[in-house]
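The next part holds the structures, each set out as structure tokens.
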Structure P
Amino acid sequence: MRYIKLLLLLLTIACTGTTENKEESGSEAVLNVYSHRHYDADKAAFERFTEETGIKINLVKAGADELISRLEMEGENSPADVLITVDAAKLNRAKAMGLLQPVEAKTNNDDKFIDSDKTWYAITYRARVIAYDKEDVDVTELSTYEDLANPKWNDRILIRSSSSSYNQSLMSSIIYENDEETARQWASGIVENMAREPKGGDRDQIKAIASGVGDIAVVNTYYVGLLLNSDNPEEVQAGQRVGIYFPNQDGRGGHINISGVGVTKNAPNKANAIKFIEFLTSEEIQKFYASTSFEYPVNKNVAPDSTIAAWGDFKIDNLDYAKNPDLLDQAIKIFDEAGWN
């Protein structure tokens, strides 16, 4: 019996091998990517990575929470090498759950765009701003995210669902910078001031301004950039209708959403994963993202595209809120209490 058990063990080792053996074997070089991002720019960047390195990408796309749950369930048997999400709090949640590992990747990222333990690296970021109707809004009335709950904006606010990770992240920062009660009052005030029930994405909010549905929208900058550079004249007109205002510039700064990548704890192709991080943060790809998805680059040597650079520099929010992913649960609870669908 002992001989049979030993034989089975040897056969298992021969068939599976260690992580190092998988990377060093003569099989096809691959990288298994779990990604929350859904952009054409990513597809093109991934294809270029394969062309330059010979490493084939196997891509799984889903929501951040779904991918994190999948990694947790798969455990040591997970085929995933990297996790990409569009929010630092989600990355930190995966980190807190022990699903990511620290790695040394050579990048020119600004320090604030690298996790303190190097468990994840930002690839791009976008600012969550106030887009306002240039015809109907006096820009001197704008100030902070918190002020949007002021009754003066009654029936004028357009914003997407509370299920949006962008809004959950913004709410988390409001809780962190103020307190839960202030956040509750803010959520209730926004609901009261909505021009309509939340629906659609950020571009839909801007189009609604152009259609006269509301005057103010909370959106990510890159969506405005995409509208302004669209092949559709109506979308361009919608983008031109709005001005961009960076809130909280006299205080904590404007909120941003980070897109970042982390290497999974049990990555079978760790070396390829590190190459991938270095590729995505390289000057070449950072310029590509800046000019196609209109996101802000994280590489210190790359400037933003002229479309978003025209809106000027802005003070960035304190990102420490993202180190407490439990704030996301509090944010969702507050949204529910306020009736923010």
Structure Q
Amino acid sequence: MRTAEFPGVDLRVGRARIGEGVRIGEGTVIVADDLVLADGAVVGPGCDLRSARLELGAGAQVGASGRWLAADLSRLGAGSVVDAGSDVVCRELTVAQRTYLGQRLRIGAGATMEERSVVRIGADCQIAPDVTLNCTEPVLIGDRVGISAEVAILTHGYHAGHPVRDGHGAAFAGVEVEDGVWLGFRAVVLPGVRVGEGTIVAASATVTRSLPAGVLAGGVPATVKRELRPQALDAHQRREAVAALARAWMERLAFKGFAVRELPGGARAGWEVAGRGDRWQVGLDAEAVELRPSGGEEVVFGFGEPLAVTGVLDDLGHDLRDFCRRATWLFPYEGNSRGLMPERFARLLDTGAPGGAGPGHGRASR
């Protein structure tokens, strides 16, 4: 264990495997029987992480001031991010690859030092800030799930002033959220509920009973409003959608401080993009966006089926991947997506800028 590489860090670890490029912020405490930090893993400053086995995959990140107490296992998959201010108490937490969990995540919120206190979250999920997962019983979340801000998932409910002996109920039951579900802003999911694959739960709904797959549900209590019957884009519509996406990205890059110039190209759209010490040509070809950095290798985003990236992404490529994610085109690639900060924001975080905010205002990449 190379503790000398992490000044100001308290590692109370039995066995450790620490890869290359690992960073641990000052003031962090890690307590574990087994510690596995794969290449490029990051633990922010001021964390207190305690688990029998703590495992961060390649490029995984725990943001600043995280507080974790997981009796048996904490596992964060490759490229996944748990943003700043997380508060975790459970027996077991596992998160698959490329999932993002927003600031002030709360796992616990009750009697969660229990034998069934387990949280399992799938791959490619996007979970917004201020989400609460109460896990006295298991909370199982599938792949590609979206959870909006201030959502609460509860696995127990009771009150001593309403005892069972007087005919009241006490609920203790797990919750399962299947693949592709979207839980809207401030939705509440109550004990024993299963939300079926691909279902959307509207903002502020309270889900008291299980919901089938592929429906829109809303209200208090939530009821099925209609079936979801989306029609996949045909080839022409797909090309139009990709072209609109590329043009919108050019507008976003200009806002971020890049110089964007449209190139004369006849049938093929193209742009020259310059900034931050580099220059690129961006081409649009049917169902593909091509990035050609000066002096670098071409990267191609293929919008056919399946979505695919060929080549190694630089910062601009990562920005396109993040822009696509926000438009629901989720490209598979190692690590979580991350966008470039607009220059007008970045300059205020520069310690040399007049009135600059100084360091400490950033957050984990996403």
Structure R
Amino acid sequence: MKLSPWPAALLLIACAAYFLPQYGQNTPDVQLSPPTLKDPLPKDTRSLFTKSRPATVQIDQYGTTENGQVSGGLGTGFLISGDGQVMTAYHVVDGARLIWVKTLTGKRYRARVTAFDNAADVALLKIDAPKQGLPFLNIASRAAKIGEGVLAIGNSGGDFLQARTGRLLRLGARAGQADFPQNTLEMSAPLAPGDSGGPILNAQGEVMGVVSYVRVNDTGRTITSYAVPVMGGGQLVQALEAGVKRDVPAVGLVFDGQHNGLTTPSGGLVARVVPGGPAAAAGLRGAEYDADNQLVTFGDTITAVDGIRTRSSNDVIFEIRRRQVGDSVELTLSNKGKSRQVPLKLVPKGTIDYPQ
């Protein structure tokens, strides 16, 4: 999958997870008629959905795994201009080598990433549409309000551009995970994998947010859903429309989320060091595995960043993301009872070839 701004291994430790793109074969190029609505909606909501739906799209992305295999994923997006600008969640297209956008009518277009903000998890795509006049959604000119109803449109559960409804529960919500957006809209809408990147609409049909992630219970049932707030004329939207590509700082590590707390001292346990990244150049060590991929020896444990104690991989990522690309940091490492300090320079995450 895109996967997330950080490696998939880290996502396993999260109680909240990004809407990871769903894998599967591409849908047919031609659809004779738009699919019927899956669930009944109130009259006003149905009218809003019917009006907004043609401007939403399905996003299919393809990449390659570390073994050279083709990987694919599914997400959602929406047009914000008549000339083919599509907004989506950045993690939907992160690392993609090929992106296709499918409209409600079944037409499919190649797309390319023109701007993104990795920390905010929002991206802009441009589709190679043959003509002007595509339907599009307006971005809200006002801030969202707690308690107002929301309409989401997405592709989860094998659906194609279906409606999900709920209410806005909280503003400025924090994920609790350092690699997720920290200032989000928390909603009761029952979103799921495949809805990532879709629009969150207010009663006027304006986009208030971009679907980002979901919090689930022990059985996998959705508790709350989250979206990145967007507002017309806001700094985020203006930067994207200007073509800004803003990445997060990274060092090239994949963390072990299955053995947290099993080292003394505790810290961010390194599972793998990505070749070519700053961590590899600095000599950090990952875990060793046998032929059956069973753990043989733990890798380095990061116990501090610039002297600030880190007791988990989440702490390590949080400290790194507080800094800027180009900054230098000093990691304190523990391995087999020995401690050492390693300086390294933070680089854009996109310059590191993380495994898919």
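General remarks:
- Parent structure of the calculated result 16, given that relative contact order in percent (Cα under 8 Å, 6 or more apart) is the read-out and P, Q, R the choices: R
- Given 15.6 for mean count of other Cβ atoms within 10 Å over residues 165-172, calculated: source structure among P, Q, R: R
- Among P, Q, R, structure where P(r) over Cα pairs in 5 Å bins from 0, in percent, for residues 45-172 alone as derived comes to 2, 7, 14, 16, 16, 14, 10, 8, 7, 5, 2, 0: P
Read-outs: derived from the displayed coordinates by stated rules, not from any lab. This one's a predicted model, so the numbers in the text were calculated from it and none came from an experiment. Cβ atoms are built from the backbone, for glycine too; each structure is taken alone.
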